[in-house]
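**Q** Each in structure tokens, the structures are laid out below.
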Structure 1
Amino acid sequence: MYRVISANSKKFGEPANNNWKLPIKKFLSKHTNFKRFQEPNRSWRIYEKENLEKHLGPVIDVDCGDNHSVLDAYEKYKDTVEFIRWFPDSENCSKEEYISILNQNKYIDLKYITNSAKGFLSVQSKDESFKVWQEKGVNCPDYFTFKDSKDFKEKFSLNKINYPFLLRVNNSVSGEDTVLVKKEIELNNALNVIEKSNKNRIGINRKMMCIEFINTVDNKRNVNVSYRIHVAGNKVISGYARVVSSDNWLAITAGSFKIEFIDNWIYYNLKCQKFMEEREKEIVDAVKALGLNHQGVDLVFDEDRKKLCFLEVQPTYAAGYPKEGYYGYSYPFYNPSDPALVKFLLDNKSELEKQIPMYYNNWLDKNNHFNLVYKELKNVWS
């Protein structure tokens, strides 16, 4: 019988795009047999569910936010169930949904995987993760939250943060609802943009933030770099460097990879391999400090202070889905799917899997990735 309850966001079973594509999808599903726009349930990534069940046992999927489904499953299968996987939408979990999670969690006694109920707040609310990290001595950017333009200007005048800095909504991801403010003349427009974004977002405890801008540009190589590291339990499983042009302040490779960066891509992924091995405890401890145990961790190397700087965690990190081509993720690696990078990785397989095994073997092979993830999570609770 069931050993794991996966408490998922109801939104993961709904269309991901709520703008112009949604009417098209509804029309096609109603009037045709055309399946191009059908979307998989985003509660599980490619090869994830089968590997969880391989190591932890059969799983039952329930709604995390309806105030009763987790408790119903727990009561029905309490003789066999051992684990809870809280898996709400990192960006769009509402306050009501989160209260449902907290309330139900009071009445169950299960080992958590990925997110603890309390720890999920640090996933969505970046100010909460920064607060905990600063208390625990984990290096992260300086910040403050503000209510409106007047509140911002009062706090900014008393703060050590200088231009340039970032304005963002605390539950935005991938650079959405984030503005880089380079000088004072840009400030009022940036505040207007963020105030509007803040009003339009769903969130547990939605706030606007001012965040210290970390210099991540390698001037010698003329590139900007960030890292995504995958942590499970007490281990770093995999990770990679994201290398873009120096004028791109948002160092996210998706849509930005250029084959002319390949020498720099190799150089920084070799560095990534090295610090995943040498600084594993530091990275793992940053995740555990938040009450979490399976996350994608975004961090950068602060070129001014010459140290790692932690930015955020993401349990729903992009690994691809069972439906081929969904979200642009395609075989053989799903993420990455950029044709030029995929060709390079395939052409240089024998060399790269020796140089950067935690990337080539533990990330590109998604079946192996999630096998290692859930094997380690089982070990954590053994």
Structure 2
Amino acid sequence: MFTATSPAALIETHFGGLKDPRAAHSIEHQLIDILIITICATICGANDWEAIAQYGRTKQEWLKTWLELPNGIPSADTFSRVFARLKPEELQKCFMGWMQAVQNVTEGELLNIDGKTLRGAKEVGKSRSLIHMVSVWSASQHLVLGQMKVSEKSNEITAIPPLLEMLAIRGCLVSIDAMGCQTEIAKTIVEQGADYVLALKGNQGDLHNDVSQLFTSARKQNFRNIEHQFHSTVSFGHGRMETRRYWTMGDTEYLIGAHKWSGLKSIGMVESQREMNGKVSVEQRYYILSIESDVQRFATAVRSHWSIENQLHWILDVGFGEDAAQSCQGYSAENLAVIRHIGINLLSRDKESKVGVKTRRLQAGWDDNYLKTVLSALNIVTA
């Protein structure tokens, strides 16, 4: 048995309910040991089954100080077979249960929802289609709160409502890109006591055109006698200057089909102007919101949503090599995606380190005490 304060005990507390997919008579290595070694190895830089097994063999004596390991370290094939058969829904449920147990979602917190394709992994089947994961990201806490697999990017629409229903989002402001701008998703968010900022694109038809025309008309009149709010920012970097202009308006009664959108209270527009090497490009984007017209809050939500690309997805690709990871057997790819999210959440709790995630992974591999510190974050309640 694990001591109450050991990393293994903390992992077992939140993930011990996983059902072992193997037949009882064929089990040589405990499922919890396999899971713990995989989490440790992934944190320490291992990106495939061979590397995970090699990590276990290299660190066997240290691991035995807090794991039972009655039959030593599992082989790479054992790791592969177990995660290929382990039901990802169960692992994801344990993950989200862990996050709800140890983190506090505060009033007004910004949650970003976006999808990412696992480019190195494909579903086994006739089409061998790419796997797409939809994640909920807290930019302020740098935490993945939950995820769900969809077979194709277009299926994000159906995945988002059940994913939201599994999370405690009351009081939060949820931002989703244009793929998630659906009446059912808006309804789910509002029914759970949260608010939304939903991006629009041309495929929203009349709604997108209406919002675009309202802002075009208002700007031509310089917003004369039109209630609105405005905010702008200017940033410099990589040889370019970018000016972002934000507007919100609270008058939505003239929008076609406005009644279909639960809680709709305002609309927003962002204009991004980039100047680089004498060339200027301008892009406009439009949004619907369930909050009263508040341009500062709107601007913060839009900037926050970009963080899921610039932080989470970038870390997964650069820090964890996710796009290069090739794992097509059974449920391996989506289970490893959850393991990587566990790794990100734990490594992001280290507020003292000034180095990037990639270097932190190396440090955890070099320094067992640092790894134990990282693992102890399993039980830390975030502010």
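**Q** To test your reading of the models, identify which of 1, 2 gives 1.2 for distance in nm of label points 7 Å out along Cα→Cβ at positions 46 and 62 when calculated.
**A** Going label by label, the one that fits is 2.
**Q** Looking just at Cα Rg over 2.2 N^0.38 Å, which of the labels 1, 2 belongs to the structure with the highest value?
**A** 2
FYI, it's all coordinate maths here, none of it is from the lab. Note that the structure is a prediction, hence the values are computed from the model and not measured. Cβ atoms are built from the backbone, for glycine too; each structure is taken alone.
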